[in-house]
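Chemist: The structures considered in this document are given below.
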Structure I
Amino acid sequence: MSEAWFRSRKREFFYRKAKKEQFRARSAYKLIDLQNKFNLIRRGDVVIDLGAAPGSWSQVALELVGPKGRVVAVDISPIMSLSGPFEAILGDICKESTIAKVKQTLQDKLADVVLCDAAPKFSGIKSLDIGIALQIANCALNFATQVLKKHGAFVTKAFQGPDYAEFVQKLQRHFKLVKEVKPPASLRTSSEVYLVCLNHIKTEAKQE
């Protein structure tokens, strides 16, 4: 059978699973897989979810942080509210004004984990789409370095392309461990990967 058939079946499996388990998108299973591998999010953590709409990663994060934790979701599109310690901020993650909003919301505290599953609206021109996706990942990294605790974790979606290796090197300057992962819910033929960055190296004098 064709590769397209297998891709369609895989999408359908995770789509149906998400509907059954009441997640807003099948992408929830990507974060669940990363959580199972790396134990990224713990009870009581403060989690920032960048490019969060429609909110499936925030749903997963809320289950993990529990009632004493906190999830702050950020997107240029509105995000429907979720029950629990959840706040949504409308804004572009590439703008310093949005970072300022998040800092104000956190009231000078820092996050334990920053997540980013954001992606551009794809044009179909692969080189252009990968380039824009990498720009978003760079914005997410800039965001994370400003709001993340020392030893905190950062996860971002990325697409393998001409500048991918350089981006990984940049991550390695900010985190002691950087791992590339392709969760089962990602399509095998896609260049999409997730970069899991652990043990944030924070140089500011003020720490949480």
Structure II
Amino acid sequence: MDLEERINQFRAMAEADPGNEMAHFSLGNVLLQAGQPEVAGASFERAANANPQMSKAYQMAGQSYMAAGDTERATAILLKGYTVAVKRGDLMVKDGIGSMLRMLDTPLPEVEDTPVEAREIPEGSFVCGVTGKPGNQLEKAPFRGKLGEKIYKTVSQETWQLWLAQGTKVINELRLDLSRPDHQDLYDQQMIEFLGLESWARENLSQPK
């Protein structure tokens, strides 16, 4: 499935269910891959509007607007996202947004009511590489191969369960048949994007799995 087909699929999904943050987020990802950062930023921003606690959507919106040269919109969405990330304890997203705000010469906002888990992680805890929060490690790799092992080592049970719920949406809304290799590849790609493993996958996988 080429980028244009994926764009059309996710655009149809987002239009059919405007409150589906995953549809807007996925559309933003493929638009960014297609070299349309300004339109991608708008899609990520719609994902954040649909789910104001989705800190990653603010980060990706800001990244997209920066790539498009729209520093004003980038700054505004990143400031919102920084506050959300701090309050949720999403440390990796907070650090990523903070780096972009510094690039934009924008002071980081002072945010109160930071949850304890964002400041104090008990020694020996398993820390999720997606959210930066302490959690439980998976009992074993969810499937064989490098990707399964990477997920086992870096993704908490709690975050994995979130993906399984979102993955069910992807299967149902895109009408995927996972017995078909092309459909399985699309599912895997969505999983990699949801878990923030795109850079790792590009360096370590010739195929999604």
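Chemist: Work out which structure the value 21.0 belongs to, where mean count of other Cβ atoms within 10 Å over residues 136-143 was derived from one of I, II.
Modeler: So the calculation was done on I.
Chemist: Let me ask something additional. So helix-only ellipticity at 222 nm (-39500 (n - 2.57) for each DSSP H run of 4 or more, over all residues; to 500), computed for just one structure, reads -13000; which one of I, II is that?
Modeler: Derived from the structure labelled I.
Chemist: If relative contact order in percent (Cα under 8 Å, 6 or more apart) comes out at 17 when worked out from the coordinates, which of I, II was used?
Modeler: On the way: I: 17; II: 12.
The correct label is I.
Chemist: Work out the source of 1.5 here, i.e. which of I, II gives that when distance in nm of label points 7 Å out along Cα→Cβ at positions 16 and 184 is computed. Let's see the in-between values first.
Modeler: Details: I: 1.5; II: 2.5.
Computed on structure I.
Chemist: Just checking, which of I, II has the largest value of FRET efficiency 1/(1 + (r/R0)^6) of positions 32 and 200 (r between Cβ atoms, R0 = 25 Å, to 0.05)?
Modeler: II
Bear in mind these aren't lab numbers, they're just calculated from the coordinates by the rules spelled out. Everything numeric in this text was worked out from a predicted model, so none of it was measured. Cβ atoms are built from the backbone, for glycine too; each structure is taken alone.
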